[in-house]
Structure P
Amino acid sequence: MPQPYKVHVYHNLEYARTEDKALLLDLYVPEEPVGALPTVVWVHGGAWSMGNKEYPPIERLSARGFAVASISYRFSQEAIFPAQIHDCKAAVRWLRAHAGQYRLDPERIGAWGASAGGHLVALLGTSGEVAGLEGTVGDHPDQSSRLQAVCDYFGPTDFLAMIGQPGDLDRESPEAPEAKLVGGPLRECPEAVRSANPLTYIRPDNPPFLILHGDCDRIVPLNQSMLLHEGLIAAGVPSTLRVMEDAGHGFEDPEIEEQVAEFFEEQLKR
C-alpha cells in the first residue's frame with residue numbers, strides 16, 4: 001500500500017436540507033497532493049433503516065490521493081423510496097458545486113457502498129441524470145449527478161428476484177427491508193420495485209462497475225449481483241464481478257480493499 005497522506009477531515013457538512021432534516025457528509029481530504037483530487041462517495045449500509053456515516057473505509061483511498069465523502073441519507077422509516085436516491089444524488093451535485101472550495105475534481109467522482117449502500121451506488125451509477133430519480137433535494141440542480149466509477153459490495157438490485165431465493169429473510173413479508181423501502185409488500189408495489197432497480201436504467205454510457213459478493217450470503221442473494229453484472233455486460237458497460245468464496249454478507253479483507261482502491265485508481269486517474 002502507498003504511504004498514507006495526512007488527511008484533513010471536514011465533519012458534518014450540510015449538503016442539503018429537507019423539511020425536517022439536515023443531510024450531512026464528512027469529507028476526508030488528503031493534504032499533500034497538488035491539484036484537484038478524484039473523489040469517492042461512500043454510502044453506508046443498514047437495510048436503508050439504520051447505520052451511519054462514521055468510519056468509512058478511507059485508508060487505501062486516501063493513501064493514493066483520493067478525497068472521500070461519507071454521506072448520510074434518509075432512512076425508510078423517515079421517507080420511502082425514492083427519497084434515498086434523491087439524497088445521494090444531491091450529495092454528488094453538492095460535491096461538484098463545492099469542488100473548488102475543497103480541491104476536488106468535479107470530472108472524477110466515483111461511489112462505493114455496501115449492502116443497502118451498494119444498492120444506492122449501483123442506482124447512482126446507472127441512473128445518472130435520469131429525470132424521474134433526480135428529485136429536488138439540495139440547491140444545485142445545475143450540477144450533474146453522474147458518476148465515473150462504481151464499486152458495489154453485495155447490494156440488492158431486483159427485489160422481486162429475491163423472492164424464493166435461499167436466505168434468512170422472507171421477502172414476501174411486509175416487514176422485509178425492501179418492502180419497507182418501497183412502502184409495501186413487493187408483489188403489491190411492482191412499479192416502485194422497478195423504479196428502485198438499477199437494472200431498469202442500464203445504458204451503454206454507464207460508468208465502469210466493480211461488483212463483489214459472497215457466495216454464502218444469506219441476507220442478499222448472490223443472484224442480485226449476477227443480474228446486475230449480466231445486464232451491464234449485455235449493454236456494453238465494463239463490469240467485473242468477483243464472487244468471494246465462502247464469504248457471507250460482508251467481508252473485511254485488506255486485500256479486497258486494495259483491489260477496490262486499484263479499481264478506482266485505474267478508472268479515476270487515467
Structure Q
Amino acid sequence: MEYDIPDTSEWHTISMTTKNFDARPGDTVYVQLAMMDWGLDKYSVDIDYIKVDIVNISDFKKDLGEPIPYHPPIPEVKEYNNHLPVSEDAIVDMIYTDYNFNNWGTKNEEGNFINLLTVSGSQYIILKWNFEKYRNMIVTGPAVLELTTYSLQNSPDYKKDFGMVRISEILDGNENWIDEEVTLDNLLEGKKPDVAFNSQMIIDYEVKMEKGAKNYFVISRPVMQRLIEGRTKGLVIKPLGSVIASFYACENSEASPLLHFNVVEEFDNDTKN
C-alpha cells in the first residue's frame with residue numbers, strides 16, 4: 001500500500017492491518033517503510049514512531065490514513081457515473097518557454113489537420129477541467145484519466161520504467177490559463193517547475209502504441225478530491241525516460257481527454273474506500 005500525505009506541515013498517523021499473516025510465537029517480524037519516487041531533488045521524511053501490534057480482527061477498527069494499492073487495478077469506465085471532458089489542454093515546452101503550442105499536430109491521410117498533445121524530452125502536457133458543479137461533493141474511490149493514442153515512439157530495448165509517461169499534480173501557478181495563450185512562462189508565473197508541478201508522481205504507465213488505443217491512468221481518490229476542490233489546479237504529463245507520445249487533443253471531440261469518476265453529495269465514512 002501507498003499513503004497519500006496531503007501536506008508537509010502537520011503530523012499524520014497511518015496504519016495498515018495485514019490479513020492471513022502467519023506469525024507464530026518466537027517469530028521475528030520486520031516492518032519496512034519506504035519513501036520512493038519523490039522526484040530528482042533531495043527529500044527527507046520525519047518519523048515520530050513505528051509500532052507493531054498483534055490485533056484481534058474481530059476488534060479491528062478502520063486503518064488510519066488512506067491506503068492506496070501499489071499498481072492499482074484499472075476499473076472499468078462503465079462503472080463510473082461522470083465522464084468529464086477537459087476544459088483546456090495544452091503543451092508547454094521546457095526549452096521554448098515563451099512559445100504557445102496550441103496548434104501542435106499533424107495532417108491525416110485526408111489532409112486534415114489533427115490537433116495533438118505530445119509529451120517528449122522537453123514537452124509536457126497540461127490538462128484542466130471545470131469542476132464547478134462538483135465543488136461540494138465527495139469522491140468515492142479512484143478516478144480514471146482516459147487518453148487516446150495517436151502515435152508512440154520508444155524502444156523495445158529500454159529497461160523497465162524507461163520510455164513511459166508520468167502523471168503529476170499541478171499545485172501552483174496560473175490556474176486561469178487557456179490553451180490558445182498558455183506558455184510555460186505565463187503558466188509558472190515565475191515559480192520553478194518543481195514548485196508548480198508536484199515532483200511526486202500520481203502514477204507511471206506505458207502508453208499503448210496502436211493508433212486509436214485507449215489509455216487508462218488511475219487517479220487516486222485523494223488526488224481526485226483535491227482536483228474537485230481546486231487545491232490541485234490540474235494534471236501534468238511528463239516523459240519518464242526517452243519517449244515521444246502523442247494523444248488526441250480536445251479539438252477531436254470523439255477522442256477528447258476524459259476523467260471518469262464517481263461522487264456523492266454528502267460524506268459517508270464508508271464511501272471513500
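Laboratory data are not the source of any read-out in this text; all were calculated from the coordinates shown. Everything quoted here is computed from the prediction, not taken from an experiment. Cβ atoms are built from the backbone, for glycine too; each structure is taken alone.
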Relative contact order in percent (Cα under 8 Å, 6 or more apart) - structure with the largest value, from P, Q: Q
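For semi-axes √(5λ) of the Cα gyration tensor in Å, the calculated result is 36, 21, 20, so let me know which of P, Q that is.
This value belongs to structure Q.
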Among P, Q, structure where mean count of other Cβ atoms within 10 Å over residues 120-127 as derived comes to 28.6: P
Which entry (P, Q) yields the derived value -8000 for helix-only ellipticity at 222 nm (-39500 (n - 2.57) for each DSSP H run of 4 or more, over all residues; to 500): P
Computed 9.6 for mean count of other Cβ atoms within 10 Å over residues 8-15 - originating structure among P, Q: Q
Mean count of other Cβ atoms within 10 Å over residues 48-55 - highest-scoring structure of P, Q: P
